[in-house]
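Student: Please find the structures below.
Coordinate-derived values only; no laboratory data. Computed from a predicted structure; not experimentally measured. Cβ atoms are built from the backbone, for glycine too; each structure is taken alone.
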Structure I
Amino acid sequence: MVTSWASAVGCMSGQFPTTYLGIPLGFHRSSNTLWEPIVNKFYSALSTWKANNLSISGRLVFIRSVWSSLPIYYLSLFKMPTSIVQKLNSIMAGFLWGDSPSSKKIHWLKWDQICSDFSNGGLGVRNIEVQNRLLLLKWIWKFALERDSLWKNVICCANNLANSNIVPPHINNRMSSWIWKGVVNNFYRADDMGNKLRNLFRLQIGDGKFIAFWQDKWLGDAPLMFSFPRIFALSSNRYGKVVDYGTKLQWGWEWRIDHRRILFDWEVDQWNSLMNLLNNVKSDGFELDCLVWTGSADGSFSVKNGFKTVMVQDSNNSFWRKYVWQKLAPPKVEAFVWQSAWGRIPVRSELRKRGLTSLSDIRCPLCQEDVETVSHLLFTCKISWALWMKFARFWNVHFTMPNDPTLVILCWHLACPIDNNNSIWRFIPAVIMWSLWLMRNDLIFRDGKLDVFNLFFLTRFRVITWFKAKFPDIRASFEDLMANPSIVDNLHRSPPAISKIQSWCSPPLGYLKMNVDGASLRNGNGGGIGGILRDPEGKTLLTFSEPTGPGPPIRAELLAIRFGLSIFSALFPGNNQRLILESDCQTAVNWISNPVLCPQIFKELVLEIGRLSKIGIRKLRIIPRAINLDADLLAKKGIG
């Protein structure tokens, strides 16, 4: 019947499930057929023959290229089943470690570690599950941001939600779309990642019409009903919006919270704490209630910032980036150093641990005396130790060899006899470790013979070759460097840098200059603004220092600029007085110059600043932070 109808009107007929403009339609939520294009793409792109012809660094580049060509719209719409996540991770892990259909290679590190950031000892491969969850989380951000969009109106109508909702509530309706359920359930998922991401979202008060006073987390680190349980229990209105408990004034809010009875003495302390918290709430910066992401300086959520939050566990750990991934050696060599630092290379003791019982002899192939471990082969074997010491003697450095790979690498760099990032000393660890590994493999697989003189020569040759490739303009011959690599430090020593002292400059005659700055607490729970106005002689005409309440750093910067322009217009009405206003926030200045770049949540504030800056002659400039120290101190003072 459908075919006859289609023939009558002159169109084609089809059936579900199908694909339209790349989007799958009519698939069941648990159907693996939905994900077949992704799985097949991984299988075809990460094939065995490619892995056999690439080093581990080359395979890593290949995996990233497959990631870059992945249909992101799949991950941004559908919650990927755990079975598909595991299958794709298995394909990538097998390709990275060189698996083949006939044999499975040793996977030296867990895939979760591979997916961690370089600064945490990983390889920076994007975790599929994290990517999927962050892309789904972006719909929550869009839901809060795009208030009157068509798609939000459709979602609200289909799920019987108020269009004023900033964040969608839990879904209990069985008839709701499984796609939207996946988006909402992803946001409220109570695992470590979900809690970490959800806690970085903060409801920011504007007019107070859409934020639930007691139930929403808008002030402090928890909803007020949990922070002040006795006051909540005694409140005569437990389910009102913020606007129901106070009136928004120009300077802040005037609060009125009614109780069912008079407070007891032991309840007064909790009441005072609540009022102290509420009295710090300011009315500046936001016209409407909105959602703010405290994981970025501008308050906007992005998948990139989400990855930083989830994957970068210790931003202060500089070991891996500073001493392993230095970009001084070929990528495959640095990948080997990384693997060695973890103690996970195929030496005989590690192979025996993993069940390769065919190994009857696990002695070191260099010295034929001790068990071949990672530390022994690369550092403490008498052959290896002698090689390290030969290089140390060029600089007259006496070095005690630790027994841990990471400690050896760290101590070697800390023992550098010259404070110069271009020193040849920094090339030596990777070259020695790689040369020892090549010699070891030559002895085992090619029946080679150990020649310590040739080993020392080849290692020096690699050091000089890689150094000259990195710094081709060095004024020293290859032969001289081979004879004594340390001579390069005297030739390559950079002249002492002459620091240019930056200081505040007075404005030209006829102008006044105002420096403003904003400051914010790390957790976003408080902020302050400060500014100082001076004349051409450098005399201070006024200063200000005010709290701004919770919010991201960029909000404080914008408020400081607005406050400075407002107070100047009040002091000097009319268009006669000229002002130069300086800020150290490049983002704020860019937004004011081009409001199209500004996120929606700050649009009204930026447009207001634009209107104020057009009154009379107002010039807005960006300056280095070092010149803006006076305003910075006033802003930090404003936090309280």
Structure II
Amino acid sequence: MERIERGWYYVVEPHEGRYAPPERQLRAPDGRVLTVRAHGHPGRVEVIDAVGGSPVASLLRAARAVGEATDAPARVVLAPSGAVEGLNEHGVLCLDGPAITNAPSAWPVEAKVRALLQNGAPARPAQGAPPAGVVPAALFFESLMNSDMPHNDAEISQGVLHMVSSLTGLGVEVRLANVKMSITGRERPVMGLDQLEAALARGPVGLVCVTLLEGYWEGVVSLVRALRELGCRGHIALGGVMPTLTPEHVAAHFPDVSFVCRGAGEVFLPQLARILGEGDIDTPLTEGQVTALLALDGLIVLDRAGGRLLSCNSAKVVTVTDLDRVSLDLSYLRPHHIAAGVELSTSRGCLHRCTFCSIIGRESYQARSAGSVFDLLGDYDRHYAQLWGEGPRDERGRNTLVPRNGYRVHISDDDFACDRDRALAFFRGLRETPFRLSSCQVSIADLCRREGGKLLAEPDHELLDAMSPDCFDDHGAALPARDFVADHRSRAWSSYLQIGVESFSDVELARLGKGYTRAHLRAIVAELSRRQIHHDAYFILSNAETTGPELIAVLDEVVRLKVSHPLYFHVRFPVVARLVSYFPSASYRRRLRQRPRGRERAAGGGVCAESPRAGLPLRRTRRAQRRRRAGPHRRRGVHR
């Protein structure tokens, strides 16, 4: 489990693996030598660049070499060429900086560090304390992802709401800017810079917090550039999928970042706010701040003004201990934020083993209990009374002064029914509240019955009984049948269940590690249709290994299902040409290991930028997934 949580990637070794230990080498079919590298390391290492201007990748290389050798706090100095290497009388490890940068592979560096530490351990004594006080102001972006869905223009994303809520009571001024960027298309301009300028005009900002998705990379680079042009000198903290799954790659390649955070942002932010005080990127960190930061987990720090890098147990992905104990400060929600409905994130991770998955918390699951979700919905209802007043209640219990969409909820969990008992309790209790769902996402495997550990191609009737149509807000709406049949047309209602389905071919489903077959899919689609539960699936034609017969099988099955169940089975449009795997996924690693040399770009359709001699390639696709109609979803692959 630790290997899955920490994550790993392949390095294509230079010079046919001359520098890699033989026992660590893997031979690809085309003759390339690969080695396996884990993301991050358990060390707590301060690397000081006494050379000046050393690449970030060199500092990361030195930190890893020491951090894999010892987990004791260590101070490392990258000295100019010709310096005497080894531990000095203060326990500081001195290394030849240019030699680190120019080493043809990480392996000789790590071997040298192990040899230098054979007769002693490095040391970094705790010194001083961070300054009193907190960051005066922190800047967040309400929901960076831009889409053609109207709800997205107004909402505060659940990730942002969780983060700003963690600062409540600390005395930090929270500023929100409604800036947008697209994650689809070749041109991805940053929109809403006037909002950004207005937020910065209110005074200095010490910390800027950004969730970095793969499709945002160029956009966030442009956003940071705009921040600097507007005079913001605050530290940039990156969190989300890319920093969590590929921390060293983000640190090496993203310009002007100060903090790369692995895991739960609401754990990091209060700590960073207290440690930073009124500092900015032009002021080097103090000894007390460095000591405090090194005590944290899952963090890489770039102190550019101080010429140093901190790697703080970067092997660790930080989590909250109990989601039921995470409270949300709804005072940040204004009337326009719920004009198109409410988004709730109630869980993290997923227990399924899809090979293309790049979710945070793969093969693990953490969720609010059903009772906690209902408590949270009650908090929303009470907040509405503060915004609009307490009015008469209708037959469902809704405050009639509140816009109707205030009681329409989209659950953005990657797989809401992953925990069967929780899903049962939630759906059974939902109708006792004023709220109804616009939609939620479930897996076909969740809706099938299990017997003796085997997944049967039979519906789980007890679970489906709980998911009755009247749990959903659009149930009973007066809509023409044509609206249900013509899936390619834009519609003003939501499918109740989003069933994912990355392929309709048995061969493809096995290749993608979905854990179910077409027989399971047919059984669930038929049962959901019989129960008049609207459900939709992506229409993904292929992935990197799809053959012609498999493509025909996908087309044939989609047509058969739609013809057989025209009113309740829906196909999402536009059609997705292919599923492209992210760099951290198992399917990407498999393709890298198996495909012939030179096909990386053609097969992935992306850009492969590599830090010279650092073994930190960065893989980015040109286009990412489309946003779901009923609400925001971070799908586990790139729909392209």
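Student: From I, II, which structure was Cα extents along the principal axes in Å = 89, 89, 65 calculated on? Present the calculation step by step, with values, prior to reporting the outcome.
Tutor: Numbers: I: 89, 89, 65; II: 80, 61, 46.
For Cα extents along the principal axes in Å, the value 89, 89, 65 is produced by structure I.
Student: Can you spot which of I, II the value 3.0 was calculated from, given it is distance in nm of label points 7 Å out along Cα→Cβ at positions 121 and 369?
Tutor: On the way: I: 3.0; II: 4.1.
Considering all the candidates, the number was obtained from I.
Student: Among I, II, considering only distance in nm of label points 7 Å out along Cα→Cβ at positions 49 and 249, which has the greatest calculated value?
Tutor: Values: I: 7.9; II: 2.2.
Once distance in nm of label points 7 Å out along Cα→Cβ at positions 49 and 249 is worked out for each structure, I has the highest.
Student: Let me ask something additional. If we compute relative contact order in percent (Cα under 8 Å, 6 or more apart) for structures I, II, which one ends up with the highest value? Kindly include the intermediate steps, with their values, before the conclusion.
Tutor: Values: I: 10; II: 14.
Largest calculated value belongs to II.
Student: To test your reading of the models, identify which of I, II gives -8500 for helix-only ellipticity at 222 nm (-39500 (n - 2.57) for each DSSP H run of 4 or more, over all residues; to 500) when calculated. Numbers along the way, then the final one.
Tutor: Values: I: -13000; II: -8500.
Considering all the candidates, the number was obtained from II.
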